[in-house]
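Participant: Each structure below is given as structure tokens.
Read-outs: derived from the displayed coordinates by stated rules, not from any lab. Here the structure is a predicted model, which is why all the values come from computation and not from measurement. Cβ atoms are built from the backbone, for glycine too; each structure is taken alone.
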Structure P
Amino acid sequence: MAKSKIMFGEWLPDQPGVSGAVTDAVNCYPVSNGYAPFQGEANYSNTAGAELLTSFAGRFGSVITVFAASASNLYKFDAGDTSLDPLTTTGYAAIEYWDVTQYGNKMIAANGADKLQAYELGVSTYFGDLAAAAPQAKYVTVVKDFVVAANVAGGNESTVYWSDINDETDWTPGAASQSDFQVIPDGGDITGLAGGEFGLIFLERAIYRMTYAGSPFFFQFDAISRTLGCIAPGSVAQFGGLTYFLADDGFYMTNGESMTNIGEEKVNRWFFDRVQRSNMRYAISSAVEPIKKLVIWCYPLQSGGFELLVYSIPLQKWSYVQTTAAAINTLMTATVTLENLDNYSANLDALVVSLDDPQWAGGILIFAGVSGQRIITFGNSKKTASVVSGDIDVGRSTVLLAKPIVDGGSASVAVASRDLLSDQVLFGDSVAADAENRCSLRSNGEYHRIKVTATGTNWKTLVGTEVEVVQQGTR
């Protein structure tokens, strides 16, 4: 009888199980010695009266305002009763995608059909046109002291526009203004923007860096890629001076000068086999979980519904999460008083989100999203997480026993055994660990995979499992 300890390493679904890599890691996120639990969804707002596309937030001074957007309206979250109050009087006409940025005390939104929309925090009653000359752009961001917009339908899909310096209302080029525009000559339509000290312009087949150069040209445009672009504007996410995005062949990271394919031979093929490609352009969204340093993408599945793909920035490792969210974002929460908690539960003991969760404290960045007509957060109880080992290949053998290694808790274990690598992977019944943390099993085959599913509410890390395998004789 051979005993072996299996430590859960990197999840690499693009690699064969016999390579030794973890073959599944669901409803968890990577940590240095295994996988940690991912929190479930919880309702944050009441219903909006329409399916939501996104949510966002702004802060200016002590004023924190949470917003949401549907295809026909923009909404303001009321912390007093959790309602979503409409912020337009006439509504919008079938908007597919909203892009939002903050400039000073104004939230500026782009939808591709209307002039850039603006809302002054703590002052405005409704969203309205930013300026008479503001473009009807699909995308908007802030680069240094300029509002930058791009992709205007009707022949200007590859044009970048920017306002005057420190004046988001001036979009008229001239001797008295630094406002101007630039046509990007190659790369197809612009598919997204990223701002900061310099700008990044994503096109279908190119990426340009936009750097402030002063008078007389104001901005310099340098191609950092002439063959690779971005295929989904919502896939663009920024953290720590780096920008992450989805290209035709997978997930990339760029520092504005060079690019790295972070999903190559790891998750790219797996992702494209699962995503609903016909609905990728505007159905993909992304967000950063700032505390855990995770970049997360939400995408539509071929089988229906949505899923989250999780990338750990410091570890450069992946996992995925089943979700009810239709879009995700990083949200700055409004302050919720003890009296306001009655809107979430009449009984504090029945509150699904712990009182210690940061979503109740105003001005804290949290990972959030939308589901149906509501804004949601991810502060509910832990999702049911499981990790599957690679193939144990020791010849014809029987798995008799497993002892899951779970920091702060225990687990149940199931085994999938096969005679040939071409056989389907089918797991047997899951066996819960007993009082001595032992799972009695009996599974025969040439190759074995071990599935460990964490149990209980206090577990911290799925580390691995010990297994006992008996080799069988052959005739």
Structure Q
Amino acid sequence: MKIPNRASGVLLHVTSLPGPNGIGDFGPDAYRFVDWLESTGQSLWQWLPTTPIGPGDSPYQSVSAFAGSPLMVALEPLIEKKWLSSFAVAVPNQGTNEIDFGRVIRFRYDALRQAKVGFDAHGTENEKGSFATWRAENADWLDEYALFAAIHQANDWRPWWEWDVLLKRRDASALAAARKTYANDVSFWQFVQWCFDTQCQALKRYANAHGVALVGDLPIFVADNSADCWSRQDLYLLGDDGKPDVVAGVPPDDFGPNGQRWGNPLYRWDRMKADGYSWWVSRVRRVLTQCDVFRIDHFRGFAGYYEIPGANDHAREGRWLVGPGKALFDALEDALGQIPVIAEDLGLITDDVIELRDSCGYPGMKILQFAFGGDGTHEFLPHNFTRNCIVYTGTHDTETAQGWFANAPESARHFARTYLACSDHDFHWGLIRAASNSVAKMAVFPLQDVLGLGAAARMNMPGSLGGSNWKWRFTWDMLGQEPSRVLRLMTAASGRAPIEMIR
């Protein structure tokens, strides 16, 4: 869909939606949220990656760069189709709204397996024909992912480099035997992906029909224990044992003396270039079936990336290497036409990153929380913006607005109060007003900031595993009349929604 020249929206991951089954999904609450966005004048709904979660329940360490998360498949449509008659296990998370991933995963996978049995027994000819057609259309990524998932489960979810050596090395006869042995499981994982795609695209059509564009998220790297890495080992810097020789991360900075060791394998960019970056073309084509525009996480890695020895458990030692640069994006646009990208250009940004972003014409990101640590020349202060940028009050990796304000140095708090002309309790509205009134083409606010929530509602703490990361969900009673009213008025007054919405 065509996005307005001045647009605003809300950052809320699908899993943070309300709902009866332990985690947000593509069910009725997602459609209700679209209705709420429309009622408040918002034209953007931004998600985190919708791929399956990985270690630490992170959507940024997925077992597939192409597959959708089984946890986002809504159960209500499966019941309506008579594939799923009831939930055979107790609905998880009674008495709490925070996601309990261990219980949710078991519950959801049990329900999806029941649905597959129901589909095999009761699916109509048209439904089975649609499944077969979709399977054929997506075979280029689906077949490898489904086989990986089936073998992965059969090996008690151990990483692929611990599998039988013939499967690890992808011996043709061993793969053929595995497809026969695990045929039922392969079909199950394909079925889950079909359900995901069907529901995701239905939600996208609904959102677009109601004037809401979906903003996706594309991590630059893939996980080491992933279908992508296992199926195309030639594209990654791996040792003889299958583990990465070198891994991705960032060097020490003000946020951490050890830097961040992400652990993702690094690409063999020379080999990707040799075949016209076909893997990237397929990946971007796939994400564009699910959203209208997408953010590329860690965009600076395409200009230059940090290589850490794989044996290190820290990022203090490493070296910078030159990335693929504009050649990659030229290849993408040659294959797909102009691609709607938001460049996540945060962190250590050098001239080559800015040159790459600007030569591609992509908007970068401005984070208002970061704007008050210096003086009036700070690039994240709205009076210094250019139009081709996306302004955020915060992101999934930062504190909530009120959480930041509560913990910031008094000098930064005083600067923020003065600049935003706000009081302590409505600091979040001061940020949202400043973002909305800026010249930025898009303004995006985490729902936690619209609701004025404190540190307990933070989505993720970078560099940490477990804890409360990725678990936050809202409830409908949190929205109330007042946050919706104020957001609608600010959006209309700033020209990001029709003036008629001021009422």
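Participant: Consider the structures P, Q: one of them gives 3.3 for distance in nm of label points 7 Å out along Cα→Cβ at positions 100 and 236 as calculated from the coordinates. Say which. Numbers along the way, then the final one.
Facilitator: Values: P: 1.7; Q: 3.3.
Answer by label: Q.
Participant: Computing helix-only ellipticity at 222 nm (-39500 (n - 2.57) for each DSSP H run of 4 or more, over all residues; to 500) gives -500 for which of P, Q? Walk me through the intermediate numbers first.
Facilitator: Working: P: -500; Q: -12000.
Computed on structure P.
Participant: Upon calculation of Rg and Dmax of the Cα atoms in Å from the atomic coordinates, which of the structures P, Q produces 22.8, 70? Mind showing how you got there, number by number?
Facilitator: Values: P: 25.0, 92; Q: 22.8, 70.
It must be structure Q, since only it matches.
Participant: Which structure, out of P, Q, was mean count of other Cβ atoms within 10 Å over residues 44-51 derived from, given a value of 18.9? All intermediate terms of the calculation are to be shown ahead of the outcome.
Facilitator: Working: P: 18.9; Q: 24.2.
Clearly, the read-out refers to P.
Participant: For which of the structures P, Q does the calculation of mean count of other Cβ atoms within 10 Å over residues 140-147 return 23.1? Can you show the working numbers first?
Facilitator: Values: P: 23.1; Q: 20.5.
The value was obtained from structure P.
Participant: Of the structures labelled P, Q, which one yields 3.8 when distance in nm of label points 7 Å out along Cα→Cβ at positions 132 and 268 is computed from its coordinates? Walk me through the intermediate numbers first.
Facilitator: Details: P: 5.0; Q: 3.8.
Considering all the candidates, the number was obtained from Q.
Participant: On to the next question. If you work out distance in nm of label points 7 Å out along Cα→Cβ at positions 156 and 172 for P, Q, which one comes out largest?
Facilitator: Working: P: 1.5; Q: 3.4.
Max of distance in nm of label points 7 Å out along Cα→Cβ at positions 156 and 172: Q.
Participant: For structures P, Q, which has the highest computed value of Cα Rg over 2.2 N^0.38 Å, for residues 148-291 alone?
Facilitator: Details: P: 1.10; Q: 1.26.
Comparing P, Q, the top value of Cα Rg over 2.2 N^0.38 Å, for residues 148-291 alone belongs to Q.
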